[in-house]
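J.: What follows are several structures.
Rule-based calculations on the coordinates, nothing more; no lab input. Just so we're clear, the structure is a prediction, and the values are computed from it rather than from any experiment. Cβ atoms are built from the backbone, for glycine too; each structure is taken alone.
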Structure 1
Amino acid sequence: MKKIIVGLILPLIAFAAYAGKKVVHDGVEYEISGLNGVTCRAKDKSQLTDVVILHNVTIDGRNYLVTEVAKGGFKNCKNLKSIELPRSIRKINAEAFWNCKNLESVIMPDECEAVVPEGSYGFGQFGVFRGCTSLKRMRGISKLYPAYMVYEALYNCPEVPFNDEVKNLSKEQLEAMTLNSNFYEFATPRVKQAVEGWQKRKPYETMAQWESRVSESNRKKMIDEALASSHAEFMKLYAPARLKGTLEEYNPEYGFFTVYLGELGNVYAYVPQAEATHFSENWDNVVLKPKYGVMDNVISVLSCDFELDGKVYKAPTAYAEDTFEDVVLAVTPLSAIKEYELAMEHRNAEGEKSGRKVYEADMVDFDIPSTSLNNPNTFAVIIGNENYQRVSKVDYALNDARVFAKYCNLTLGVPEQNIRIYNDATFGDIAAAMTDINEICRAYNGKARVIFYYAGHGVPDDSNRNAYLLPVDANGSQFETCYALSKVYEQLGNLQAESVVTLIDACFSGSLRGEGMLASARGIKLKPREVKVGGNMVVMTAATGDQTALPYHEKNHGLFTYYLLSKLRDSKGDVTLGDLADYLHTEVAKQAIVVNKKPQTPDLKVATALNESWRDMKLN
């Protein structure tokens with residue numbers, strides 16, 4: 001019990017030593033408010049005009065993320081015109097920007113909490129922008145209108161002009177804008193589903209028939225049709241039904257007005273100088289007839305006509321839409337489809353010989369995106385333990401390791417010589433792998449990045465609930481021949497490495513991947529002892545507590561590994577660890593119930609030293 005009390009007290013003592021310490025940058029005060037976080041507020045409210053809040057600050061030699069805007073932190077900043085909040089902000093407290101009457105523009109994080117206090121005595125509730133009577137431009141960082149910004153931050157603030165931007169939108173339009181307004185992310189799954197369903201070989205279709213039907217010219221036609229359909233759907237959701245801008249200055253040298261369209265930016269109306277006064281005085285009667293399109297992956301006005309008293313005034317410039325090449329490149333190429341079909345023919349032939357059921361291969365194994373990145377300082381240690389000598393095999397573990405190694409090379413840019421693969425590893429192999437990566441990191445003087453991957457059995461010691469990786473030559477009852485998980489984490493945590501990402505498709509409850517128990521587990525599921533991680537390490541494991549790391553038979557992979565590969569494929573490796581962890585947690589938990597009818601929730605462990613910065617880290 002004393003150890004637990006000490007463990008709780010030490011962080012509190014450390015926090016007490018730093019709490020309240022602050023630093024000032026460009027008129028904004030940053031104060032330590034938690035073990036890892038900093039709160040920001042205005043230092044001199046009269047001096048602030050255009051403010052960019054920092055993502056992180058250094059106080060007394062330690063780095064902290066900026067995570068909150070203080071209660072009333074910028075209240076009554078009468079000269080504040082614009083403010084930009086970083087992704088690290090997790091909470092905007094009550095009254096944060098109350099009564100900033102000259103605030104015109106705000107950029108907010110895509111995910112955040114806006115604190116709206118409970119009303120009492122009939123006074124109601126108030127949004128954090130109440131009284132901001134000049135605020136007409138708001139958006140997220142990558143989302144156009146984050147949901148919390150519309151529904152929480154502006155709660156009960158009808159005097160904020162920005163509300164006019166959204167109040168006339170349909171429910172479907174508003175929901176679409178709060179979720180995703182990026183055309184690539186919108187169109188890619190729709191185009192892929194349409195084209196890949198069509199280009200897949202049909203039952204009873206010969207290879208010759210398939211190759212004749214799925215020609216490059218027919219494929220291009222299918223892609224063009226799917227793109228056009230997605231484009232029309234995107235326009236229907238995102239293009240405003242009625243467009244009305246703000247008329248700004250007239251340029252007499254070139255003869256045009258600037259028209260401000262809010263989040264859509266500016267357009268220009270060509271008006272002869274002799275008609276400029278009439279045009280300006282009758283602006284409320286001008287009808288805008290825009291041509292919408294996609295530029296930089298968002299809805300944009302490509303050109304616009306302005307009609308007044310039956311006369312049409314043109315925009316001096318018309319812009320071109322994006323080419324959508326990225327969407328097209330995301331569709332599985334015919335070369336990968338052909339490789340897949342040939343593999344299926346081979347697998348079916350082998351299945352007929354052996355009498356075993358053959359599951360369909362998945363495109364995640366063949367359509368592996370390539371990158372131009374070269375990461376010579378990244379090293380991958382990949383262990384796939386499938387063919388155990390004394391206990392049941394782990395279905396698909398070698399395929400898991402083989403395909404993940406391909407993604408490391410092709411998608412993450414790890415050179416082949418930097419990828420260490422250990423198939424059916426013994427205790428000695430695992431020990432050698434750990435020694436090898438330690439020597440590499442020492443040679444690179446802290447500049448190496450490490451990816452550690454394991455697919456195979458895990459086993460618990462039922463006498464003390466300690467967890468172990470199971471080498472292929474061990475039986476799981478003699479633990480001196482097993483490799484302790486605590487030792488793995490200790491060795492990886494002590495590496496002189498810039499970062500260590502550990503991915504483990506195994507469970508440590510004594511369950512087999514699939515049905516049954518390891519003989520050494522005595523038929524009882526155990527919840528293994530928690531193992532802490534240190535250094536610069538992030539650990540994602542396939543299952544939590546006494547759950548089982550399940551297979552995905554139809555995909556020939558472990559369930560955890562299949563969704564790991566799927567995310568790397570869909571994102572082309574450009575995914576943060578935060579997004580990857582969220583995706584695995586959601587998709588594995590859903591599919592475990594649907595496919596295997598058992599719960600499986602991936603677990604996450606992060607070294608304390610990384611604070612929240614791990615969420616922005618990447619594998620590539």
Structure 2
Amino acid sequence: MTIDDRPPTIVSGLLGGTSLFVDINGAKIFYETFGEDRADRAPIVLIHGSTGTGQSNWRLVAPWLAREYRVIVPDCRGHGQSTNPERSYSFKEMADDVAALVRVLGYERAHILGHSNGGNVALVTLLEHAEIVQTAILQAANAYVSVDLIEKEPAVFDPERIAREDAAWMNRMIALHGATHGENYWRELAQLTLRETISAPNYTPADLARVRRATLVIQGEQDRVNAPMRHAQFIAQHIPDCEHWLPRGVGHTVHAELPNDWIARVLDFLSRRGDDANDALYRLQRAQYDSRATVFEVKAKCAAGLALAGQVLTREQAQAACETLTPIAPHVDSADLKILLTDATPVAIVNRAVANVLRAPQFLAECMTQARLGEVVRILDEQGDWARVQLEADGYIGWMRAGMLQRCDAHAWREYRAARNVIVWGELVPGFDDAARTRIAGKLPFAITLPQIDQRDDAAAVRLPDGRVWWVTQDALLPLAQRPRPDAAGVAATLERMRRFVGVPYFWGGRTPFGFDCSGFAQTFWEFMGVPIPRDSDQQFRAGAAVAGVAAPGDLLFFGEPSELSARNERITHVAVSLGGEAFIHANAAAWGVSSNSLDPAAPNYRAWLHEHFVGARRFR
């Protein structure tokens with residue numbers, strides 16, 4: 001590539017920015033700039049799509065991005081005000097121009113963001129000029145030429161058809177390019193565009209796997225050009241640690257159809273991964289730390305040296321963050337990094353029959369799981385009436401109302417845990433304030449464990465974490481020493497108990513007969529026999545031992561669908577408990593409750609979707 005030594009020529013700005021020309025690779029490239037240079041962040045280069053210009057594609061969003069970044073908006077060669085002496089058109093040549101433009105403007109790297117054919121130019125820049133790329137955002141791009149493009153694009157870009165059927169597009173191309181290239185140039189541009197569109201790019205999965213820059217892929221769910229062949233999914237699957245956004249109900253031009261959401265998504269991506277340090281932290285979190293069972297919310301600040309801010313669950317995670325950044329900076333200041341789980345982290349016992357654990361400290365936030373009476377948690381953080389907790393049983397982390405917790409010291413926690421000697425094996429057992437059982441106080445859900453402290457005839461007294469005493473029917477409790485064992489007999493007995501829950505409502509995050517979700521039902525089944533298993537279906541799938549052949553009673557059956565975006569090429573979405581053979585019981589949204597179904601097509605409760613999406617069985621003992 002060649003860069004002319006002459007300084008850029010300044011002209012009036014089309015979008016309100018500063019407009020200039022610069023000689024690059026034999027062409028005079030027009031570009032506009034917006035915003036101020038910032039020492040702590042690379043600029044953004046916006047690359048327009050086919051037959052467009054920087055102004056026509058990016059006029060809605062460039063000024064908004066410029067509030068936080070220097071933004072550079074060129075016209076690709078042969079488009080708008082940029083010349084094209086050789087009348088050439090290739091993604092590679094345009095990528096060469098982008099790389100040269102970044103260099104001539106004095107930047108080491110830039111965030112390269114392209115739409116449609118501009119997305120292809122951005123992809124080629126990412127593959128062929130990685131040294132100038134800080135991050136890449138590829139919208140409506142394709143890594144290879146699919147058969148459907150070869151079949152349908154010639155008619156789309158046929159100049160005669162355009163003149164006859166799409167005068168608006170023809171007049172738009174004349175308005176955008178005619179002043180520089182001539183009134184009839186649009187015909188040539190359409191043909192040049194077509195020739196390249198059905199010829200390039202031609203990258204393989206192995207090519208994409210070489211990418212080491214942070215990448216975001218965007219594609220509208222209803223993009224008629226790229227969605228049918230799932231081009232975004234192909235790119236996102238093969239670029240390591242690639243993120244993707246596939247907004248529903250949106251077509252080809254996501255930035256124009258959802259400008260507010262698009263700007264927010266792009267800025268969020270750049271804030272998290274827009275420099276080497278924060279991208280390294282993102283990759284560390286993605287590789288090692290599941291946000292459901294840990295906290296790794298770390299931000300690197302690069303203003304004066306390299307310092308870490310935010311919070312992690314353990315000291316080991318803080319050390320891992322520092323070590324990850326060692327190749328970038330010899331010294332990393334972690335003094336402001338908060339460690340949530342230490343010897344001083346408060347302990348509490350759940351003091352309500354059921355307590356929803358939410359994603360955020362808000363009443364309408366998603367219920368992720370539930371904590372039950374008597375379970376132990378560590379209080380990691382507090383905000384007003386909310387506590388961020390980690391459940392001792394399965395490590396799950398979320399927010400719950402602080403008033404549902406009985407705080408205690410380590411001695412009281414261990415004493416209460418050691419005193420538990422019965423398990424509830426009734427469904428929802430009424431608890432009373434008195435031995436005569438005349439004043440109901442609440443209900444105790446199946447599978448919780450409690451200390452029984454007294455018995456009078458057929459009434460048993462159990463102690464709650466805060467010292468209150470409830471009286472329940474004795475036969476609703478099972479001595480803990482007599483709970484079923486995880487063998488064939490114990491599984492059969494527990495399955496008989498679980499059948500009582502047929503008809504219990506489905507509840508996302510539920511773990512009790514007030515409402516179950518699929519993995520909460522499976523977890524409760526095994527927990528009743530004293531076998532702890534992970535909370536969510538994908539975690540359970542990974543933790544269990546693979547079952548070959550016919551599933552035995554108690555095995556967990558997993559369902560899902562192949563996912564191009566999963567490194568394991570599977571996406572587990574549902575779990576059921578085998579009743580043996582083809583039959584199983586599960587909490588499911590289809591029945592909106594607990595029901596029994598079968599994988600046998602001849603069975604009256606057969607469901608084809610489950611049969612078609614069965615992934616495999618796992619065993620816990």
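J.: Consider the structures 1, 2: one of them gives 0.50 for FRET efficiency 1/(1 + (r/R0)^6) of positions 114 and 498 (r between Cβ atoms, R0 = 35 Å, to 0.05) as calculated from the coordinates. Say which. Before the final figure, lay out the partial values.
T.: Details: 1: 0.50; 2: 0.05.
Derived from the structure labelled 1.
J.: A value of 0.15 was computed for FRET efficiency 1/(1 + (r/R0)^6) of positions 298 and 578 (r between Cβ atoms, R0 = 30 Å, to 0.05); which of 1, 2 is the source structure? Don't skip to the end; give the middle numbers.
T.: Numbers: 1: 0.85; 2: 0.15.
Working through the options, I get structure 2.
J.: Out of 1, 2, which one gives 14.4 for mean count of other Cβ atoms within 10 Å over residues 250-257 as computed from the coordinates? Display every interim value, and only then the final one.
T.: On the way: 1: 14.4; 2: 19.1.
It must be structure 1, since only it matches.
J.: Computing distance in nm of label points 7 Å out along Cα→Cβ at positions 274 and 450 for each of 1, 2, which one ends up highest?
T.: Working: 1: 8.0; 2: 5.5.
The structure with the largest value is 1.
J.: Work out mean projected area of the Cα convex hull in nm² for each of structures 1, 2, then name the structure with the largest result. All intermediate terms of the calculation are to be shown ahead of the outcome.
T.: On the way: 1: 36.7; 2: 33.8.
Largest calculated value belongs to 1.
J.: Here's something else I'd like to know. Name the one structure among 1, 2 that log10 I(q)/I(0) by the Debye sum over Cα atoms at q = 0.11, 0.14, 0.23 Å⁻¹, for residues 138-217 alone of -0.42, -0.62, -1.05 was derived from. Can you show the working numbers first?
T.: Details: 1: -0.51, -0.61, -1.07; 2: -0.42, -0.62, -1.05.
Matching structure: 2.
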